[in-house]
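Values quoted throughout were computed directly from the atomic coordinates according to the rules given, and no laboratory measurement underlies them. The structure presented is a predicted model; accordingly, all values stated were derived computationally and were not measured. Cβ atoms are built from the backbone, for glycine too; each structure is taken alone.
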Structure 1
C-alpha cells in the first residue's frame, strides 16, 4: 500500500524543492556498527550473519518513515513497507540482484530470504522477476574494510531509493565491528533521519 505525501503541508517543502533540482541529490555517510552480540546470536542459532544483519537493517529502516518515501514524477509517495534489493554473490565471482520481502517475523523473513539468495546464487541473470521502487538497495563487500564508498549512478534515471552497503567484519579486542555506508536522497531526508536509522539499527544489533 502507498499514499501520497501532501508536499504543500510538509515541513520540508522548501528542502524538497531545493535538493530536487540537484544533478546529484544523494548524500552519504559511513558509520561503524558494533556487531559483537549480533554475530554471536546468528552463529549460535545457525543462521547466516549476512541475512541476520540484513533483516535488522531492514527492520530499522521500516521504523523511519522517511526511509519509506520515494519520488514518483513530482510526487512523494509514502510506502507502508520497504523491502530489500540486495546483491548476491555467485561462485563464478559475478553477482545478481535479489528481491527480498520484509517480514516482521524473522523466521519467516529468513526462510524466504534464504530461498531467494539460493535462487540468485545458482542463476545467471542480473535482475529478479520483481524489482519495485519500494526497495532499499543493499550490497555487501566482505573483502574490504572500507571507510567510504560511492555508487555507480545513472543521472538520467530518477532514483530515490536509499543505498546501504556493509563492509568486512573486523575483530579486535574481543569486539566485532563493521562499517556501514548509507546513501540517501537529500530531497527526502536529512542527516537527522539517517542518525535515527543508525541508532535504531545499532539498538537491534545489540539485542
Structure 2
C-alpha cells in the first residue's frame, strides 16, 4: 500500500488528474483508510508541490493544476472521512477585504492550505469587517487570512481586526495578512499575528500558528 501512496503523490506532483483519481480509487478498493489516502498520498504530494513552489521550481499554473488533482481525489474520499477527520489542521477562514476584488493570490493560498490539511472556508472578495466577524462566529476557525492587493484597501485589514476586537472574539483567532502591497511592518502596526509574504510562506506560517 505504501508504494501505491507514493505513486499517488508522484502523479499528483506531475499534475495528472486522471491518474491521481485512478490511484485514489485503487487505494480505496483495497480498503485503505481514507485518512491514510489523504495524508500519505495526497497531502504528501502537495507538500512537495508547496516546497517546489517556494523554491521557484514550480509556477502558479502548475500549482493550480496539482491542486485541481487533489480536489478531484478529495471528492472520492470526503464521504469516507469521519466528522472532523478531514480538517486535520483545523479551520482556516480566508477572504479579500472590502473594496478589493483580487483573488488569484488568495485562491493560491487557499489551495496550498488545503494541501496542508486545513479545512478552508473561502469567503471570496470584497468582504466587509462585519462579514468576517459573522463568519468567525459561524465557523470558529483557528486562523483568519486577510488579503489585500491594493494600497487603498489595506486599511480595511485594521478595521477588520478592530471589528473582531469589538465583537469580543479577537483572542479566539490568529490573524494573518498578505498581498502585494502588504509588509511585515504594516502587519505589526495593525496588530495582526503573522505576515505571509507569498502563498508558500503563508501555508507554512499557518501550520506553525495552528500547532
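Could you tell me which structure in 1, 2 was used to calculate semi-axes √(5λ) of the Cα gyration tensor in Å, for residues 67-170 alone as 23, 19, 15? The read-out was computed on structure 1. When mean count of other Cβ atoms within 10 Å over residues 155-162 is computed for each of 1, 2, the one that comes out at 20.1 is 2.
By the measure distance in nm of label points 7 Å out along Cα→Cβ at positions 75 and 147, tell me the structure among 1, 2 with the highest figure. Present the calculation step by step, with values, prior to reporting the outcome.
Values: 1: 4.5; 2: 2.2.
Answer by largest value of distance in nm of label points 7 Å out along Cα→Cβ at positions 75 and 147: 1.
One of 1, 2 was used to compute helix-only ellipticity at 222 nm (-39500 (n - 2.57) for each DSSP H run of 4 or more, over all residues; to 500), and the result was -16000. Which label is that? Checking each candidate, the match is 2.
Assign the value 76, calculated as volume of the Cα convex hull per residue in Å³, for residues 99-138 alone, to the correct structure from 1, 2. Mind showing how you got there, number by number?
On the way: 1: 76; 2: 57.
Structure 1 accounts for this read-out.
Compute relative contact order in percent (Cα under 8 Å, 6 or more apart) for each of 1, 2 and report the one that scores greatest.
On the way: 1: 30; 2: 18.
Largest value of relative contact order in percent (Cα under 8 Å, 6 or more apart): 1.
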